[in-house]
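> Structures follow.
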Structure P
Amino acid sequence: MKCWRLPNGIELIVAEGDITKARVDAIVNPANSLMIMGGGVAGAIRRAGGEEIEAEARRYAPVPVGRAVATGAGRLPAKYVIHAPTMEQPAMRIPLENAVKATRAALEEAVRLGVESIALPAMGAGVGGLRVREVAREMARIVASKDWPGVRRVVFVAWGNRAYEDMVDGVREALGDGEDCEKKVF
């Protein structure tokens, strides 16, 4: 794991693992506007947390890119799932700007909920077709860009070693070198 202490008081952690097992207040689903939780991270969240997460999220649809909504987390260790659309329809290729808007919306929702810790995957890097390194760089810039009141720990969760290395490289491009750390994330 790599960690960065940011001037805004947030500890940014990059970890490799399963986001559905993250021990944080909220995890982020890089959703589609229709809140259909079929594949990728959304499908993993639905399978691990239960169908009730999707059923609750669908009540908010359609949610535009740049907005986020929160639901309960079902059987997940987190308290909430923040659904931040990166695309309008399921399985769309997206521009990097959509990942930027979704990340910002997820953090705004975390502030609104009053959560201290949040875990995000590489927003739009799976089904959306973006590169993990580029997404991680922009996500890190957003986390560091301002004060996110109440948020103290942000975890970027990579699925697999290759994604982890790319995620660390992207965050390093934005924030400089981090340090090795051992944190309880999963």
Structure Q
Amino acid sequence: MENLIALRNLVLAPYILKASALIGVSRKVGGNQFRHSFATLGILLDYKYHDNSILLKASLLHDCVEDINMNLDEIRSIDEDGPDVVNLVLEVTKKLTETKEEYCNRLKYASTNAKILKCADRISNLTDLHLDTHTDKKILEYLFQTEKYILPLAREVNIDFERELIDLIIKRKIMCQNDGR
């Protein structure tokens, strides 16, 4: 019942409208970043983060800084959560000056919300990894990165994230082994 009340009072519409700017940003796997943001939101809801409005709102915008030139002041002014949503989005955003390894290492020291959001984002990304859009080598590199950097975050914030990530890693490795490329 508490989850129902939390969701009933959650106002996502302004964040959805902002995230709709991602419709024009295509993904290598097909579709667009807008759908990926909804997939990330769905993962968080699946894992019962119903009462964390900042996390849910940030999930819709987590790729907006990297993928489009979104006005962060507009997001800050949406509602009382706006400033915290922007801070969380910035925390999970890879800086232009960072290597992927530096970014992943920085996440070790991120807030709990940032670690949760990164795990949900990675689950969505792993779900979208397919042999028709990525080479075996690229998939295996991404899986290694997940094992090295994201699994420890998952272990820290939600053991169920860790289980799902391990399952996705195993299935993607089998997929690559069966490919024979």
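Taken together, the values in this text are just the output of simple stated rules run on the coordinates, not laboratory data. All figures in this text were calculated on a predicted structure; none of them were measured in a lab. Cβ atoms are built from the backbone, for glycine too; each structure is taken alone.
> Kindly point out which one of P, Q the value -11000 was derived from, the read-out being helix-only ellipticity at 222 nm (-39500 (n - 2.57) for each DSSP H run of 4 or more, over all residues; to 500).
P
> If we compute distance in nm of label points 7 Å out along Cα→Cβ at positions 89 and 129 for structures P, Q, which one ends up with the highest value? Display every interim value, and only then the final one.
Working: P: 1.3; Q: 2.7.
Comparing P, Q by distance in nm of label points 7 Å out along Cα→Cβ at positions 89 and 129, the maximum is at Q.
> For which of P, Q does mean count of other Cβ atoms within 10 Å over residues 25-32, calculated from the coordinates, equal 28.5?
P
> Here's something else I'd like to know. With relative contact order in percent (Cα under 8 Å, 6 or more apart) as the yardstick, tell me which of P, Q scores highest. Please list the in-between numbers first.
On the way: P: 30; Q: 18.
Comparing P, Q, the top value of relative contact order in percent (Cα under 8 Å, 6 or more apart) belongs to P.
> Once distance in nm of label points 7 Å out along Cα→Cβ at positions 17 and 137 is calculated for all of P, Q, which comes out largest?
Q
> OK, next. A value of 51, 36, 29 was derived for Cα extents along the principal axes in Å; which structure in P, Q was it taken from?
Q
> To which of P, Q does the computed value 27.0 (mean count of other Cβ atoms within 10 Å over residues 57-64) belong?
Working: P: 15.2; Q: 27.0.
Clearly, the read-out refers to Q.
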